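No lab work stands behind these numbers, since they all come straight from the coordinates. All values reported here derive from a predicted model rather than from experimental measurement. Cβ atoms are built from the backbone, for glycine too; each structure is taken alone.
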Structure 1
Amino acid sequence: MQILFCASEVSPFAKTGGLADVTGSLPASLQKLGCDVRIFMPLYRGMRNGAGSMDLLARDIVVPVGVHDYHVYIWEGRTETGIPIYFLEKDEFYDRSYLYGSPVRGDYEDNSERFIVFSRAVRQLCMALDWYPSIFHLHDWQAGLIAAYFQLNWRYDPNFLRSGTVFTIHNIAYQGLFPPEIFSLTQLPASAFSIAGLEFWGQCSFLKAGLVYSDFLTTVSPRYSREIQTPEFGFGLEGLLKERRDSLAGILNGIDTKVWDPENDPLIPANYSSEDLSGKKVCKSVLCKDLGFPRERLDRPLLGMIGRLATQKGFDLLEKILPELMSMDVNLVILGTGDASIEENLKETALLFPKQLKVLFEFDEKLAHLIEAGSDIFLMPSRYEPCGLNQMYSLRYCTIPVVHATGGLDDSVIDVIKDPDSGTGFKFYKYDPQAFLDAVESAIHMFGDKDKWVEIQKRAMAQDFSWDRSAREFIRVYEKTTAKRRIGVGRRADL
């Protein structure tokens, strides 16, 4: 099976979030299962040095956008696992300090044109390679237009007759919304700007293009696939997603088990396994020393939290329970950056509890690994979470998570309170401060029973979050998609 991943970011070449982790890891697992996988992404600033050896594949390709003809270049490289990766060069659009916008000025005003060019260049890439994939695997709004071009234009090309499209929603809150006049730049048929196409409340939505025109849709967790069919989580697209529920599947993301492995992690001071947890105590001791926690507090529960400082990540709940949490005689370390008001509130609280609360407004990969390895309990109270990765890292490092039962958090953590014999963490089901506090208290209480705590830790470490599991599920989706194409009932075949 031939699969072309089309994404705006791929780790380690360019990354702003979990999307890059998926597109950077999943292809390698698919390749191990026998797939011919390749990747297409923009060539951003600084990537020439980091992408290793690259060869020019195609020069001076013309990509029309509105009344303009843009000339682009395509370069070919390889990932660490040997997967071909193609980079779209157009410095006017991609040679910038940030991927989608600056922290001060917000989103780039020409993001629509940037990703129209990216989407339209996919067909030229296939022609340059003389390689026509059975599956175009598209990711988030930046690649949504590719589904529209495929269904409305390319499907008449004999080379694509047996091809299909799979669109993965990583976070439906990011919809690629642009003013209606942008639609003319796409050069799609006028009928596509309608309620049955890209039009969304008078605007042009690139995400909706992916939802409407792709053969099959996936989300990054099973529960999230159900949640986005409700008004609370669908961001106005729940009706369309309900309509497409028979072609919608939730597949839980995996994690890179080579990078996140307490037995072999080079970024932590001591390695450990489920058979020998002594190294975790060493990690906790080093973490407490580095953070400046008093030595006499080493036997107290150490809580960790890593992530973007935003209400979506549950920091509104944390702020409300922090004073009471500090009264429980625990230590807490928080690592992350984000909303200025949240940062200020955390700074003020940290001054009140200097021996218990440490907040670091940065992102440091080594420190992130040490917090995962050295903490006893990990807090992840997200309001919504399409998948989440840190709860899976925590389980692998036997750092027991406390999570809100939403999205991938609900799918990946088994509640100890509801299922004492199989539980791997603690959940709260109502999004409010008291429910969160009660779940944290339950975890702290269980921490006091060392035998039971070790049992939970060992169950947590035994969970399988490898990409190999996810890859097998994706192959089943690809097979369904190509089967539809073979019998001529692909999505929107009447258009």
Structure 2
Amino acid sequence: MTKTIVWFRQDLRLEDNPALNAACENGEIIPLFILDENDRELGSASKWWLHHSVKALGKSLGGLLLRKGDPLSILKSLIDESKADGVYWNRGYEPHIVERDTEIKSSLGDDGHDIKSFRGSVVREPWEIETGSGGPYKVYTPFWKANLAKDIPDPISAPKEIKLASYDAESENLEDWSLLPSNPDWADGWQDLWQPGEEGAMNRLKDFLREGIQDYGELRNRPDLPNISRLSPHIHFGEISPRQLCKIAYEDADANAKYSGDVKKFVAEVGWRDFANHLLYHFPKIPTQNWKPAFDDYPWRQSEADLKAWQKGMTGYPMVDAGMRELWHTGYMHNRIRMLVGSFLVKHLQLHWSHGEEWFWDTLLDADLANNTTSWQWISGSGADAAPYFRIFNPISQGPKFDPKGEYVRKWCPELSDLPDSLIHRPHEATQMELKAAGIELGKTYPAPMVDHKEAREAALAGYEAVKSAQAAKSA
């Protein structure tokens, strides 16, 4: 009987897993997960999620072989040990992954093994959608419109039968990978907030469609309300696929016509992740270089102290601080707040977007190379389809607009809880009597604003003018 290694990567699920289905149709399988030591090291929060997700997948499969090291060497050894006929996997689009997989296909294929890869993490392959002139899309709206011009492929069901092959190979111990934090366990309590794994992903989607989809198109911008899916970690680790999300959401819209507009907006957010992978595939230097080279001339500041204050949620701007504290305590941050804290870092503090990308990489459960880097470049103005350079979020006025009662700020900045709604987003404008009544001493119990908004905005705009001047001089 044919024996195939199924190499699980960011597709930790049984449903809509083309590689798994194809291998099961052939015969017996050897499910394998490799912790690639050649890849960028996972952030601390991602390691926590991966531990629990891999554990859940092993339970669903009835067994999962674990190896750590160089994938090509591991696959060659395992083929020899198990006498496997081939290796199947679902494709990834990060530069390192594309290069690595190409080498593996060539090497193992030359040895006569059956090597196949499949589409499992995007609605369509990055090369399937092209502009009218034949190149990649650089703007999201026409990209997603082109996607929707064709029917989104239906997901495939999990294999009816999974036959695990017997083989003479030992699995490494997940606990020995030390993915979970200890001394201290800063993730204590996260299992009450999250359920990593395929079952958890489906539960989360069902809860969202039952409780959060109504008015999602508008209320998704409110961090004080539950109208968000919180599915991003599940999507990143492939515990649920984009095709599943689209199909299930559209079915919900068919059953509840009044939510159809909200469902379309939700599906469009799924499309943004496809757009990020599209950009990363066609422009593989996005993680390390400005997509718009003109921004190489921006006069960035260097300040370790300012960066630390931002990371700790001690900027003196409540909405910014609430977001950074939410991130630290939960491994997650509301998307509207991600834009706000990102804008604050690069435009108020004038610190390079890479500092924010690195911090998000370490602290976000959904840290995703494509989404993370393209989003940071978007907010900085240096990326594809980016926010205009003059779009500088006001960290004060964003509060009343998206957290009108101050509930989000009060949750994550409890030292401000006793301020009235009119002052919760601007404690620095309160009188000494008002501060004393709320038990606040600016500079001690809560920081004064580390920069003045008006002055910071003018400095950011001056920096962008410097970019324009430098480019004009180069082209003269």
Structure 3
Amino acid sequence: MTKTIVWFRQDLRLGDNPALSNACNNGEIIPLFILDETDRELGGASKWWLHHSLLALSDSLGGLVIRRGDPLGILQGLINETKADGVYWNRGYEPHIVKRDTEIKSTLSNDGFDIQSFNGSVVREPWEIETGAGGPYKVYTPFWKANLAKGIPEPVLKPSIKLAKIDGLGETLGDWNLLPTNPDWAKDWKDLWTPGEAGAIKRLDEFLQDDIKGYGELRNRPDLPNISRLSPHIHFGEVSPRQVCKNAYARKSEMPDYTKDIDKFVAEVGWRDFANHLLFHFPKIPIKNWKPAFDDYPWRESAQDLTAWQKGMTGYPMVDAGMRELWHTGYMHNRIRMLVGSFLVKHLQLHWSHGEAWFWDTLLDADLANNTTSWQWISGSGADAAPYFRIFNPISQGPKFDPDGNYIRKWCPELSGLPNTLIHRPHEATQMELKAAGIELGITYPHPIVDHKQARITALAGYEAVKSAQAAKSA
């Protein structure tokens, strides 16, 4: 009987898994996950999720071989040990993955093995969507319109699985030490998250049933539940973008009153595809400004300001609440991600790579394509970027998106005694008002580390310096 190694990567699910389904059609499978030690090391939050997601996948499959190291050597070794006929996997689009997979496919195919790869990660492959001129899209809206015009492909059904004998072929998950200890900063996360395919489908169903109503507007409110919280599940491939879109459209047919909300939600899923599209066609995005003009921006270096931002001690409550939410939950509301990102690069004038590195380590959904594309977008240096003059006001964003101060009170409890009129601007409160709320600025809560008005002026001057430098180079 034919035996095929199914190499799981960011597709830790059984449903809509083309590599798994096609391998199962051939005969027995040997499910494998490799912790690729030739790639960028996972952040701490991602390691926590991976541990639990692999446990869930192993339970669903009835077993899973896990190994760490160089994927090519591991695959060659496992083929020899099991007498497997081939290896199937679902494609990835990160520069390291594209290079690695190309080499592996060439080597193993030349050795006579059946090597096949499939699309199990995006709605459509990055090369399937082209502009009228035949090149990659650089702006999101026409990119996603082109996707929708082609239609959302149907998800692949969950296959019937015949597992080959795999006992004793792999390492144990405990050997990898993915979970934090001393201290266990993730000790409460099991109450917040359910990694794995079942948890992903359950969360998708709950969101489409209850929280989708009003999503188009209410998704900007970090104090309300109208967000999907699916991003870690999608990143690890516990549910596919095609499944998400198809389930969303099915809900729309049941509840046409939710049409605008569901279309907006699906468009947010599309942004992830756009990020992968950009990363595939412009593989230097993680390490270089997409717009070279921004190489001339006068960035600062300040370890003190960076630490204050990381710890949620900037003196701006909405920024601080977001950074503390991230640390305590491994997640941050999307509206707040834009705010804290803008604050780092425009108020503190620290390079976007500092934010990307912190998010890589602390976000459960840390994704190279999304992370770098979004950071470059907010800094103004990326594709389809926000206008350089768009600088979020960290004070006025509070009353607009957290009008009752509930988000602030949850993550900055030291400010909870302030009335709604002051909770977003404690530095403007009188001494009497601060005392009544039990607050001593500089002691129980920090003074603002930068003046908003002056920071905006400085940021705009920096962008003008970029324009001047480029004009001089063109003269």
- Among 1, 2, 3, structure where distance in nm of label points 7 Å out along Cα→Cβ at positions 109 and 437 as derived comes to 6.3: 3
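For distance in nm of label points 7 Å out along Cα→Cβ at positions 173 and 221, which structure out of 1, 2, 3 has the highest calculated value? Mind showing how you got there, number by number?
Details: 1: 1.3; 2: 5.2; 3: 3.7.
Evaluating distance in nm of label points 7 Å out along Cα→Cβ at positions 173 and 221 on every structure, the highest lands on 2.
Thinking of 1, 2, 3, which structure, once distance in nm of label points 7 Å out along Cα→Cβ at positions 293 and 405 is computed, gives back 4.2? Let's see the in-between values first.
Numbers: 1: 2.9; 2: 5.3; 3: 4.2.
Structure of origin is 3.
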